[in-house]
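Pasting the structures here.
Any read-out appearing in this document is the output of simple, stated calculations on the displayed coordinates, not a laboratory observation. Fair warning: this is a prediction, and the values are worked out from it, not measured in the lab. Cβ atoms are built from the backbone, for glycine too; each structure is taken alone.
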Structure 1
Amino acid sequence: MVGLVSVIVFGLVGCDRNAKDLVPTPSDDYLGVIEIGELEVVDPDTLNSFIAKQQGTLAYIQPNLEDSAGDPKWDSEDPALDGLTGQQRYDAHVAATGTLPYFFGQLGQADAGKRGGATFTFEGTGDELCIVVDPETVFWSQSIAPANRQDNFAYPDYYNDDGDLDLFAGLSSYYTGSPGVEIGDFTGFYTDSKGETVEIEYGECFQSGAQTGMDNAHAGRATTEYCTVDTDQKAGVEYTVVLDTFSVPLDDGVLSFGVAVVNERCSRIDKSECFIRGESLNANGQTKTCTERLEAAQCEGQLGAFCCANPEMCGDETAVDSDLCETVYGEGEDGNALDRGAWCESTGLCCSYDDE
């Protein structure tokens with residue numbers, strides 16, 4: 001009996017009964033609430049010009065642009081920009097417009113009892129606009145069905161590096177928070193003829209179908225959230241966007257993210273992980289090693305092979321079927337199964353730590 005009581009007491013002492021281990025500690029290095037400022041409502045072709053991608057194709061953004069060489073076909077009206085790197089073209093665009101075409105940043109855990117997050121503004125154009133935010137890093141649901149297994153998702157996700165931001169937006173005149181100080185919402189109240197208080201929702205960011213098909217449904221951790229905002233007859237009117245911190249990654253206590261407002265309805269752009277790339281940032285603001293390859297692997301349907309080749313980027317190896325990494329690399333041109341080395345060489349998706 002004494003031994004049994006000892007076991008029970010030990011179990012209670014060792015258990016995280018208040019779940020403190022699931023909430024990062026606030027840090028002096030990363031603010032829990034930040035104000036970004038004004039973002040430009042940017043055209044997809046402008047985004048493509050920074051990465052030297054063909055006009056008219058689906059746009060994407062990334063924080064590191066030095067390797068994106070300029071293409072003269074973009075600048076027939078401005079030869080001074082021909083041949084510049086993506087970063088130089090980006091800097092010239094910001095200097096000309098005075099606003100950022102997108103933003104990459106980091107948030108810490110908010111103090112106990114306070115809402116954390118980021119806010120920014122943009123001006124309506126009179127058209128339908130798409131707001132997209134992507135918190136770090138990449139999330140997927142593991143395929144565990146014994147039949148019809150999806151090898152692309154057969155490897156488990158490492159969830160401790162994933163964060164979650166909830167997206168809200170509306171006219172700035174209805175916003176109740178204090179930018180950079182306190183996160184608010186777009187809720188108003190009035191008293192009807194019977195003396196009852198009625199709540200009014202002034203938010204205009206309805207995420208219809210943004211993963212679940214339900215209005216005002218949020219996408220979950222490490223997954224993009226987006227919504228179309230109709231600014232008809234509101235050209236030049238200021239809107240506020242709220243990125244409400246739902247959870248901060250447990251591995252480092254810092255939530256990195258990327259966000260943009262695109263001059264196009266959401267149905268006409270890529271809202272997946274492939275639109276905002278490289279949003280997982282180090283303390284110096286540079287993309288974390290190999291996370292861009294992780295995103296590329298998911299975009300190219302190569303996630304299972306990527307995790308087998310780079311297990312340190314994914315979840316628990318012991319939870320993987322023993323035969324997965326023997327067959328997941330596919331076949332070469334000769335019909336023989338590829339091994340890790342051949343797959344790495346053909347795809348370029350294996351991690352390199354030479355710069356670490």
Structure 2
Amino acid sequence: MNKSIIFPLFFIGILYSCGEKSISPLSKDLSKIDTLIFSSENEILDLGEEGEFLASSAMSDDASSYYIFNLEKRFLYTLDIKSKKLLSSLKMPSEGPDGIGEWLIDFQRLDDQNFVAQGDNVFYFFNLEGKLLDKIRVDHLFYLIPELAKKFSNLGFLYKDGQFHFTTGEIGTIESKVLSYNAKTDSILLREILSVDLIKNSSMISMVKSFTFYSSSSFVINDFPGGILIVNRGLPNMTANLNNGDTVNTKLNSSKFFEDLVPIEEIFRAKNETEEKEFKKELEKRMNFLRPVADEKNEKLYRLGYRLASDGISYDNFLFEYDLDLTLTRETQLKGVKIKPKKMFLKDSNFYIAASFDDEPGLLIFANPF
């Protein structure tokens with residue numbers, strides 16, 4: 001294996017550009033929303049606290065099967081969308097020839113038979129039968145390269161065209177970088193994400209119970225036509241790194257739904273559990289975002305934003321449409337959607353929003369409102 005390491009360094013501007021373009025704002029009820037709740041019959045599906053593992057779910061290309069992966073207990077649930085039934089429940093071992101470790105960070109569907117999960121500096125390829133097909137470690141990069149020694153991989157990898165893309169960040173800071181790793185050549189491409197002051201508004205250092213930890217909305221790597229997309233779940237800003245070397249950023253738009261966050265100079269420091277809980281509750285009132293989905297045929301990108309409603313119980317959901325130059329073109333409030341969403345899919349002009357309904361997995365399905 002070639003041990004040469006490639007270090008081209010690019011600075012990715014994720015701040016808005018100064019150009020403006022008018023958009024078409026909408027706010028209307030959807031004409032029809034189908035609610036699909038799966039029945040697991042006698043088996044209990046462990047979706048985690050508040051359905052957290054729905055964020056690591058996937059859907060087949062023909063929208064016939066839905067996959068949910070429990071990262072904590074390593075269960076892969078396969079559900080049939082037409083019958084609303086559980087088809088199979090696969091328990092992956094932590095050790096042995098098919099073991100995928102004790103600690104998993106993220107999950108990605110490759111096709112309807114093959115999947116990849118991210119562990120502690122290792123990626124596991126396995127199939128629907130539970131056989132481990134390949135295991136690729138990247139911890140040698142962190143141990144051997146001083147620049148990466150203090151880094152850790154955040155939630156949100158992307159495996160595309162034979163490369164692993166994920167973010168690294170130094171503990172206790174808001175700086176992050178994009179690391180693209182090619183396992184065949186054992187080489188990496190490291191690109192910097194410039195710090196954004198607004199990230200401090202959603203960052204916290206907790207000094208509870210005699211130890212300190214750092215918390216912030218992480219950057220994640222998303223698929224994008226002709227490249228990769230860098231997003232942060234707490235910010236409207238996005239950056240696309242294209243395969244031809246170009247970089248595309250979100251533009252300044254007069255969106256009626258984006259919150260006007262005023263940058264602050266210091267990261268919030270919680271001195272006790274009450275302050276910590278209050279800070280996290282305050283973050284629920286701000287706009288958060290799911291991973292975007294692309295409609296390559298129509299050259300559009302869609303992003304779902306949500307925030308706690310004024311009643312303090314339900315959620316307001318907003319759908320944003322961008323062109324592939326990352327210019328916001330249209331937006332709408334989805335007044336018929338009041339749940340806290342976990343993930344969004346787009347199949348044949350229909351949107352699917354994953355959510356938990358009394359601890360059962362479900363999907364809200366509606367046609368493109370634009």
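Of structures 1, 2, which gives 3.1 when distance in nm of label points 7 Å out along Cα→Cβ at positions 127 and 143 is computed from the coordinates?
2
Given that helix-only ellipticity at 222 nm (-39500 (n - 2.57) for each DSSP H run of 4 or more, over all residues; to 500), derived from a single structure, equals -1500, which label among 1, 2 identifies that structure?
Source structure: 2.
A further question on this structure: One of 1, 2 was used to compute relative contact order in percent (Cα under 8 Å, 6 or more apart), and the answer was 19. Which one was it?
2
Tell me which structure, out of 1, 2, gives 29, 28, 23 once semi-axes √(5λ) of the Cα gyration tensor in Å is calculated.
Answer by label: 2.
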